[in-house]
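See the structures that follow.
Coordinate-derived values only; no laboratory data. Predicted, not measured: the structure shown is a model, and the values here were computed from it. Cβ atoms are built from the backbone, for glycine too; each structure is taken alone.
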Structure I
Amino acid sequence: MDHVLKLQYTIDALFGSGVSKQLPKDLEMTFSRKTGRIRTVSHEGKLLCTLRIDGGLAISTHFAQILLKNKKFKENCVEISKDAAPFVQDGKSVFCKHVTWCGKEVRISADTPILFENRVIAVGKAILSSDMISDFNRGVAVKVRDSLKSRNEEITS
């Protein structure tokens, strides 16, 4: 039970308090044999997140979509334009000029879900903070780590 609690605390600390309420029940976890720490968290065979060595979480697009049900979580996301969506789905980086909306909680090197029409199409690492993304008109805003195409999950509306 304490592992689930640790995961909930981590999610709340990273994405805003109360966001962990969206966590599905009966999670499957894998642990490191050396340290005994949580490695990955899955639900019904789908990977939700991987715990990073620095204490952060690398979340999957599937998990980001689940967490998006919480309004606070959206503040960690960036919304992109229609022009950029196909490229980002293919795993290309998000450039500042393509960001149409940016949550206030986007921080440098934080895991940042990328939205298009309120659906998570990719997850990446923020290169810039929310203020910088809105101020700049060029350069990479989010470096994509995981996208729908890389998982071979076609977008279904």
Structure II
Amino acid sequence: MSDNTLLIIFGTETGNAEDLAEDAKVIAAKYDLDATVADMDDVSVDDIADAKRLLITCSTWGEGDQPDNAQALYDDVCESDEGCMSGVNFAVLALGDTAFEFFCESGKQWDLIIEEKGGIRVKDRIDCDTDYEDFAEEWIESAMEAFQSV
């Protein structure tokens, strides 16, 4: 594994978090980061734990639920060993809708569990409402700067 790798994983129901993950991959290249984008259905706890840099883009479904493609991985991370994420430098981009009580809850849960398992937050989580495009791109740029210095 080269030193400039970045794993970008997404949890989504409608595709917005996947689109942002793909956007982040393009932006990462500008920062000499070799990004891989993966559906949360297609990665394991070990894949995440082995990542030096991890970007999570995750939407919230319904009343604060994980998207279908994120639930199993989230459960696995919750049940994983303490400290298993040590050495993982991470950032979380959360998507939600302020019309719902549990705004960006899934992203908040990811942010918390990766830190609880020993991950190092390199950029504070951003909680994006439905009109997220401009804010998200700016945040991704600054997250890539943070990842670059890891």
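Which one of I, II has FRET efficiency 1/(1 + (r/R0)^6) of positions 79 and 127 (r between Cβ atoms, R0 = 30 Å, to 0.05), as calculated from the coordinates, equal to 0.70?
Values: I: 0.95; II: 0.70.
Only structure II yields this read-out.
If distance in nm of label points 7 Å out along Cα→Cβ at positions 7 and 111 is calculated from each of I, II, which structure is the one that comes out at 1.1? Before the final figure, lay out each step's value.
On the way: I: 1.1; II: 2.1.
So the calculation was done on I.
Of the structures labelled I, II, which one yields -12500 when helix-only ellipticity at 222 nm (-39500 (n - 2.57) for each DSSP H run of 4 or more, over all residues; to 500) is computed from its coordinates? Walk me through the numbers before you get to the answer.
Numbers: I: -5500; II: -12500.
Computed on structure II.
Name the one structure among I, II that distance in nm of label points 7 Å out along Cα→Cβ at positions 71 and 95 of 1.9 was derived from.
II
When distance in nm of label points 7 Å out along Cα→Cβ at positions 87 and 103 is compared over structures I, II, which one is greatest? Each step should come with its number before you reach the end.
Working: I: 2.4; II: 3.8.
If we compare distance in nm of label points 7 Å out along Cα→Cβ at positions 87 and 103 over I, II, the biggest value is for II.
Using volume of the Cα convex hull per residue in Å³ for the comparison, can you identify which of I, II gives the largest number? Intermediate values should be presented prior to the final figure.
Numbers: I: 111; II: 90.
Biggest value here belongs to I.
Using relative contact order in percent (Cα under 8 Å, 6 or more apart) as the calculated read-out, with 18 as its value, let me know the right label among I, II. All intermediate terms of the calculation are to be shown ahead of the outcome.
Details: I: 18; II: 24.
Attributed to the structure labelled I.
Any idea which of I, II comes out highest on mean count of other Cβ atoms within 10 Å over residues 119-126? Could the numbers behind the result be given before it?
Working: I: 23.1; II: 18.2.
The structure with the largest value is I.
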